[in-house]
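Derivation of every value follows stated rules applied to the coordinates shown; laboratory data play no part. Since we're looking at a predicted model, the values are computed, not measured. Cβ atoms are built from the backbone, for glycine too; each structure is taken alone.
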Structure I
Amino acid sequence: MSSAPLAGVLHAHEFYIDGTWVAPLSAGRIDVIDPSTEAVISQVAMGCEADSVRAIEAAQRAFGKWSQSSRETRLALLRRILEVYQRRSQDLANTLSAEMGAPLGMALANQTGSGAAHLQTMIEVLADYPFSHLHGSTQVVREAIGVVGMITPWNWPLNQIICKVAPALAAGCTMVLKPSEVAPLNALLFAEVMDEAGVPPGVFNLVNGDGPTVGECLARHPGVDMISITGSTRAGVLVAKAAADTVKRVHQELGGKSANIILDDANLASAVHQGVLECFDNSGQSCNAPTRMLVPRARLQDAIGFARVAAESIKVGAATADGSDLGPVVSRVQFERIQHLIAAGIDEGAQLVAGGLGRPDGLCLGFFVRPTVFACEHNDMTIVREEIFGPVLTLQGYDDEAHAIALCNDTPYGLAAYVQCGDLARGRRIARQLRVGNVYINYPAWDTHAPFGGFKQSGNGREYGKYGLDDFLEIKGVVGYGAE
């Protein structure tokens, strides 16, 4: 068992419904595994359809009053949530680190810190958000869409929970959250934060469970007006199909296979080094990670050398170990899938630059992956096409600017792309030609006000800041409102 105190286990066998902790109607349980040690650190209750319906009905009852609440009431609640969240941040970080493997420092500063940043941003947005305006004699009003079902992942769990919950609260929606069953304890602890902050009964509800049971119920149920999922493209397709019969809004933040174009006027050594670190952050388990590095073909061998040095400088270790740059990947399933894809890269003839199969030296237990770099000749290789979701980078050479843009866009995904350049005007021009929801020029700081979401099979809708709030609102026209 991890040495970190697991505050989130207090309500592991309960759900948060209608403002109170309740026993499940089902008897199912699932083990929560520490990926650094492979030890069982807790068990959580697994909900059934009846548990899900109970939560949906609580959200329906609460919607009428909460949707009519004032801006000031919602702001006051968000501020209380932020205050309690910050006070509990170390508990949240310890719990999250133990169940999904992020090194403790990163779990506090980045994983847990991102949730606080989203709360602060939504407070700023809500303070002067224009919920209505007069257009001629028509009053155009933005109103809460209704009850929202939320399905969130294990890789950035608090980030994804809060960038849905915060705008939903600000919009006047009520909600049912189904967090990932792989890393559910941090979500239970977040429900404690919500309870302590005084969220009205039924406004926020949490039911643990799996996708085919709780997730599908949320997607299919006619009492849910919107379903918001962050997950794989495969899961997003299943949710959209389940939601189709009730014509609810489907908001999807799905997979990615993001290119990182390093232009010939960029500093190649620093751009490659930083690109490797960006790709491997969170053990490569980020949907917008720059996993495909594109460099001028004439400089490919130099880039390979820089990438090898960067990859070999990364220390992989247990989440609680001092000095760990990368922790384990989240589960045995994920570990085995990554190993399979590394093997596919070798079998298909990609040049193994660093890393490879198996665990790093000295790590015999835990789901640890060697930071791996491949040089790839063709864009149709499996490791270039498929989202690996682990610390695996592919390097490709391009002939000219047009070729780099074509390679970047030659993917079914469209979440993000990265451009490294000396001439900013050139970088901006290239950004306009990339079929993605986000372009990051010269490794900028994270921006919680920037719209986050994808093109193509990376999903639809946007999260973060004003754009996240927009997506939890319906537009109503009151015609004749301003007539004399």
Structure II
Amino acid sequence: MTGPATGTTNEATNEAVDEAVARAAAAGEAWRATSAAERAAVLEAVADALLKHAEELWPVAAEETRLPEARLRGEVARTAAQFRLFADVLRDGGWAEAVIDHPDPGATPPRPDVRRMNHPLGVVAVFAASNFPFAFSVAGGDTVSALAAGCPVVVKAHEGHPRTSDLTASVVRRALPDPDLLGLVHGFEAGAPLVRHPLVTAAGFTGSLAGGKAIQKLIDERPDPIPFYGELGSVNPVVVLPSADPAAVASGFAASLTLGVGQFCTNPGLVFVPAEGGFEGAIAEAVAGTSGGPMLTAKIREGYLRASGRLAERLTVLAGGGEVDGITPRVFAAGLEAFADGLPELGEECFGPSAIVVRYRDPADLPAVLRRLPGSLTATVHAAGPEDARDLLPVLRRLAGRLIWNGWPTGVAVSWAMHHGGPWPASTTPAHTSVGAAAIRRWTTPVAYQDWPEDLLPPELRDGNPLGVPQRVDGRPRLS
């Protein structure tokens, strides 16, 4: 078998999209009324189901995507771990952000009794990603965080793995109290009626900049625009300072660049290296030892070949790896001035195993160029000690959502502290993350209760704190 994997399925009609959303909305009424503890138990049941059916899931995904068994087994485990993380998030209770301000008639102006917490938005539309058939797809981070928040979900499956999507949805639905809490529609044409549907209250997307812009345009045309949380494109700059070890940088970069044939949103697409010290030579040698591989879809393959071809017309080829399935890892080289002159075009993402190595002579020249880069999910520094990078930190904080020290951006931990977002075009809303515990915030909205009777308040906002959730009372935190 040669070329990228392909998949076919019946495309959803407008009527099918409408039915999926309507059924999800109806199921969501009971789901939003369940307690956080009940939802947590359901999420753990889904995690158990995914692991139980792993031997059925990964072979289908392997056939559709041509990703290796070890990668897919690990991704099923990661997907189950995401469900367990959000079960913990629900039991912790901090997601509700419960705040209580008791009345104060002596305040100016006099303050009534006001209590605030987060509540679920409603039906969430999720656009599955191509490069993670489990972790960013039907049962991915957008879906689990929305379900955790109390929202039903309708997923538009990715055309690169339709049968994997159907099978995953079947496994998840059997563990849900109502299978309609997870709707699934197929086909490119399903996207527009999904985000336009009046019952859809928010949308999540992981994909290309063009795709994200198209969805945003559809949302802007709605009579009631909704929040759109998109992860769109990232070049993930890496700054190598003179004190770094050339051999370690070269081997780490080559491995990160070609992991998964470069089909990660955190792929290191720009590497700034000193002109002296042998960094370019070490990188060229390391990349020459790599090889390409089949890409996930024909569309991704064609996009990579076009983008890397454009770079080849403008820049010097520093090194190339071995060609497999028509795909060759390629690293290009440019001086700092020439690179800066080529912005913004040279700062655009080339999705695949391709990067630009940018030579500089003085680290003091870097901040001016870094400030001109588009927003990224990550920014990385390689250096021997903290003093070397102190002047770069303020610039990098404004450039990316995750800053990495002496590591590589590929690989995103699913944890409480993780932030997977960044300034445009890395994401549409840099204050929010699509990975980690804080992802639940995207699907909630705060509601304040003023002078409401105790027995009508949510348990999270009662003075007795029957659920033992974190509360902020009269400006001070109360944990139980």
Structure III
Amino acid sequence: MTTLQVTPEVSSGFEAIVVVFLYFLLVVGIGGFFFSRSRESTADFWIAGGKIPEWMQAICYYAVLASAGSFFGIGGFAYEFGAAFAVLVTTAVASGGLFLMIFLAAPIRRAGVYTVPNYLELRYDSKRVRLVAALIFAIGAWAYLVPQLTAGGITMNFVLPQIGYEVGVVIAALVFALYVSLGGMWAVTWTDFIQGIMMVLLTLLPVPLILLEFGGVGGTISSALANDPEFASSNMPGLSHIGVALVWILGTLSLPQLGQRVLASDSDRTARRSIMWTIFLYITTFSVSAFVVAGAAMATEPNLSTGDHFYYAVLAEFFGPLVQGLGAAGLLAAVMSTTDALLVALSASVSHDLPRIFDVDLTERQETTLGVSVIWLGAASATVIAFDPPGIIATMTTLVTGGLASGLFPALAVGTWWKRANEWGAIAAMIVGFLAYGFLLFGGVMEAPFSEALVAVPLGLVVYVAVSLGTRRPTGDELAGFQSFHSEAVESRPRTVGDD
């Protein structure tokens, strides 16, 4: 392979611009439509009243789980590091979803709260636990916004190359923040439902033409191997494989956008079953993306400046402006479907959790107003970082997820099932795990990429167990939440007036 780096050459067709403009108009219109309903209560703004049925929730889960990190990232990983590595990530994400379905979805939904940090407060009977969790959730949600907005900027630059990447990031951020702040979780749910369907269809859209062009899957992979002999395998170190698998299996349990989506389910049964359908869709679509779509990109354009451009390279090779516009809308759907849920999770952690932790008495209107302000502030600050992103999209999402797994997995996933765990063990594990991960990552201590969690997660677990066993047992009152989460007799419904 030569070292000359290129970007896909795409004409800025009128049809593509119109498609993207109409798509933006649609999502903002949905936000405006749900404005009044989202202001009826904080439950409506944060979790859509906890009324989302299974048929809708399954698609919404897929949209939120997939995100730009999968729509761009899985194929981007395949292009950069090999298809086998990309499929490893796909399998790890799906496995994390499976564990979420089996171990956490029902207990979290039965809590009847608006945020996961509030769930942890009830589990440990501790506002201190809620405070640490809210801070980690807020940091994680904000950091996860950066790769999403990066993808938005790339997509806008694809359709309108004359505006430049930075302006594309700003436009994407403005649209995302606008419809979320208008319609809250109701708007997020309906847009995610539409976006999830678009993502499934558009991930598979290029496949028939690719298979015809190259003579099937084998022909596609053979053509890719001609340009990169390692395409079908993985060029990452073995330790990186283990690290990525651990990050996504455990980190999926701790993603803010997924926790917020679980709480919006109309029952614990819906929270579980809808994830089951999501796992099937996820594995199918992104395994195809890794081998077929990314393979076609490697076969037709082996010198892309970044693997994140793989889908655009395929659109530019096989389709005209109209389909390119549809593809761009699908890519924006992937970005929006996670960005909107992240904005809700970030906003809820700051404007719902923090006031209650510090006994600040806000009316529902005041809390919602504060939440809208946080949405705009979070989007604006993440936009600045996205102007010069620190890595490719899948790398950024994986690193953020590793931090969330290191900080939250013991207290959230293990604590949901281990009765002996207490407040001090949870606090110690969250702080030690999160800070250890940050030290290893930013200090450049680990040589193999994505391996920081291999140290930080076990360290957090050891601290969690040691501190819990070394301090007093939880009292009966402290275990009341634990017991109610595991009782199917508990009515699963959101609280409509606060959560104190």
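Could you figure out which one of I, II, III the value 0.20 for FRET efficiency 1/(1 + (r/R0)^6) of positions 72 and 384 (r between Cβ atoms, R0 = 41 Å, to 0.05) was computed from?
Details: I: 0.20; II: 0.60; III: 1.00.
This figure was derived from I.
Looking just at distance in nm of label points 7 Å out along Cα→Cβ at positions 360 and 376, which of the labels I, II, III belongs to the structure with the highest value?
I
Taking Kirkwood radius over Cα pairs in Å, for residues 232-399 alone for each of I, II, III, which is largest?
If we compare Kirkwood radius over Cα pairs in Å, for residues 232-399 alone over I, II, III, the biggest value is for III.
For which of the structures I, II, III does the calculation of percent of Cα pairs over 22 Å apart, for residues 24-175 alone return 45?
II
Thinking only about distance in nm of label points 7 Å out along Cα→Cβ at positions 96 and 112, which of I, II, III has the largest value?
III
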